[in-house]
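Structures are listed in the sections that come next.
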Structure I
Amino acid sequence: MNRQELAAIVLELLEKETGETYGPLDEKTSLREGLNLDSLDMAGLVLHIESRFGIQIETELLEKIATVGGILDVLEDKIASQPRKKSA
């Protein structure tokens with residue numbers, strides 16, 4: 001899955017969590033100021049992301065995420081480090 005596809009999924013989950021409609025996400029956009037996310041919005045978004053991708057984002061990582069690009073970086077790292085499922 002490429003970064004653009006990840007961004008589209010994050011946008012979908014963001015809109016699901018907040019009930020807002022956003023345009024295309026710019027990687028430099030601040031999650032708090034640019035998208036007006038509060039801590040509850042962030043927690044909900046992370047829960048949606050974790051559920052969708054089968055990953056866990058540690059609190060320490062979450063505290064360092066400030067932009068859309070930051071959340072995409074974490075997602076890419078987490079997905080890349082997942083064990084590959086063997087096909088039958």
Structure II
Amino acid sequence: MTEIETRSVLSQEELAHLGEGSVAYLREFDSAELKARFPDAPDMAPGTTLWAVFAANGTPIMLADAQASAVAGAMQNDLTPVSVH
């Protein structure tokens with residue numbers, strides 16, 4: 001007997017909303033990327049490592065100077081933190 005593989009196909013819109021309201025994506029980046037992600041953020045010294053928390057749809061939620069702070073911020077907002085590489 002042959003097994004049939006079943007796949008669910010999500011539209012781009014459905015994919016953008018996957019995890020909305022329950023998942024927060026954490027990403028480490030350098031202060032050089034700060035203005036691109038957070039246009040209203042103040043200038044920071046070059047080479048500063050930052051952690052950003054994004055909603056499932058990519059909306060920035062918060063900025064932190066340590067991973068632990070970013071995780072805590074996500075959890076305070078009842079979001080499950082997931083690291084993005």
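Any read-out appearing in this document is the output of simple, stated calculations on the displayed coordinates, not a laboratory observation. What you see is a predicted model; the values in this text were computed from it and never measured. Cβ atoms are built from the backbone, for glycine too; each structure is taken alone.
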Working back from -5500 (helix-only ellipticity at 222 nm (-39500 (n - 2.57) for each DSSP H run of 4 or more, over all residues; to 500), computed), options I, II, answer is structure II
Structures I, II compared on distance in nm of label points 7 Å out along Cα→Cβ at positions 7 and 63: the greatest is II
When I, II are compared on volume of the Cα convex hull per residue in Å³, the highest value belongs to II
